[in-house]
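S.K.: As structure tokens, here come the structures.
All of the numbers you see were taken from the coordinates with simple rules; none came from a lab. Please read all numbers here as calculations on a predicted model, not as lab measurements. Cβ atoms are built from the backbone, for glycine too; each structure is taken alone.
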Structure 1
Amino acid sequence: MEDQLIKIEVNIDNMNPEHYSHLLERFLQARANDAWLTPIIMKKGRPGILLSVLCAETLLDMMRELIFKHTTTIGIRYTKMDRLICDRTFKIVYYKGLQVHIKQSRYQGNLVNESIEFDDIHRISEVTGESYKLISQRIWSIVKAEKLT
């Protein structure tokens with residue numbers, strides 16, 4: 001599937017880094033497709049942060065408002081971007097009686113990636129006390145065994 005998104009970028013050099021995680025949460029709660037921070041070196045050798053936000057064009061005004069409200073930036077850059085998305089489906093397996101979603105991605109009908117939903121691993125770890133690593137290994141064993149049958 002193909003569509004278009006807006007990529008918004010702003011440079012930040014004078015904001016308390018303790019606010020960064022809250023800032024990213026704001027954009028994701030406002031339905032941004034993604035938001036991230038990248039360390040950069042700006043003019044005059046000043047360290048800074050590049051805030052990047054991907055969103056639908058219909059959300060651009062809201063994202064601009066959030067940026068000016070919650071950051072110290074005084075300018076915003078944005079561009080339209082084309083995006084290609086693999087078809088995605090979910091397969092369900094069970095680990096210790098708990099449901100686990102396996103995301104399967106296909107390009108032109110061919111399986112190109114499988115991944116365990118992170119939230120499921122987290123939930124199972126909370127319930128069982130097992131490590132993420134152990135849970136992941138055991139879930140992949142279940143997935144492989146089911147493919148053989």
Structure 2
Amino acid sequence: MFLGCSNVIAKIALNQLPVLFTHGIREIALAQTLLALTFRKAPWNEVRGYFRQRSPALLFVGINEFFTANIGLMLMLLALSKGPASLVLGLIGTRAMFVVLYSTILALIWRGALGEEVSLPTISAKVLSVLLIVFGVIAIAL
């Protein structure tokens with residue numbers, strides 16, 4: 001519900017502001033919100049521990065947050081600026097299909113990376129669930 005509201009409001013903002021500026025404002029607001037929530041000693045100690053241990057998780061989080069997630073968010077804002085919100089957000093609803101695809105490939109290549117069971121029944125259940133979501137999005141869009 002909140003993400004839906006956020007995207008509709010972003011569409012309104014994109015009628016007046018450029019994509020990169022809108023994305024920048026969203027990221028700054030998110031960073032301030034998350035920073036305010038971490039002014040406790042425990043989160044700072046955890047972060048320091050990750051750096052001390054040179055955790056590979058930092059590399060994955062860094063690549064994801066600085067590149068993958070930002071590119072995805074900017075492309076979504078670009079699509080919202082060019083097309084109707086209902087169509088763009090309907091297409092974004094199919095992202096579950098890509099999450100299942102990517103996570104299954106990653107889990108098959110790197111066993112235990114996601115902490116998920118990789119078997120034919122679980123993959124079949126995920127694919128069936130995604131197909132239901134995608135068909136639901138298509139039905140709503142029609």
Structure 3
Amino acid sequence: MPLTELLASKDLGLRRIAGPADADLLWVHTSEMADPYPYLLGGELLLSAGVLLTDPDHYVARLVEAGAAALGFGVRPVHETVPEALIEACDRYGLPLLEVPPETPFTAIARAVWRLMAEARHRELRRVTRAQQALATAAAR
């Protein structure tokens with residue numbers, strides 16, 4: 001699912017503040033580990049409030065190494081704003097960074113991703129069904 005589709009969900013209030021906008025998301029994961037690398041499969045939008053964030057450069061390098069698609073950083077209560085060092089690291093490594101406002105629960109983001117993915121699958125199923133029907137009609141002539 002394109003990250004741009006999630007960013008278009010205005011009700012979430014997400015704002016891309018670093019990195020490219022063209023990432024593709026496969027799933028959503030939440031972690032407050034200092035190094036979530038061992039628990040990532042690749043393609044994740046990783047959501048974190050930065051509870052154990054001490055070395056933003058190393059943290060982002062490990063996310064990129066694991067194949068994470070993007071990082072969503074929740075502001076407050078741990079950090080009042082997204083740390084500048086994290087923004088710089090995401091720009092340096094090319095990892096999209098989203099600011100998650102305090103009024104947006106991480107669960108709402110996960111729900112939106114799953115909904116958007118289901119809608120995309122449904123559109124694809126309708127497209128395939130129409131193509132199949134067109135082939136069947138053409139074959140019956």
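S.K.: When mean count of other Cβ atoms within 10 Å over residues 59-66 is compared over structures 1, 2, 3, which one is greatest?
M.R.: When mean count of other Cβ atoms within 10 Å over residues 59-66 is calculated for 1, 2, 3, structure 3 comes out on top.
S.K.: Output the label of whichever structure in 1, 2, 3 has the greatest value of distance in nm of label points 7 Å out along Cα→Cβ at positions 51 and 75.
M.R.: The maximum falls on structure 2.
S.K.: Given a value of 50, 43, 23 for Cα extents along the principal axes in Å, point me to the structure among 1, 2, 3 it was derived from.
M.R.: Details: 1: 60, 38, 28; 2: 50, 43, 23; 3: 68, 30, 23.
Of the options listed, only 2 reproduces it.
S.K.: Suppose you compute helix-only ellipticity at 222 nm (-39500 (n - 2.57) for each DSSP H run of 4 or more, over all residues; to 500) for every structure in 1, 2, 3: which one lands on -10500?
M.R.: Details: 1: -10500; 2: -25000; 3: -14000.
Checking each candidate, the match is 1.
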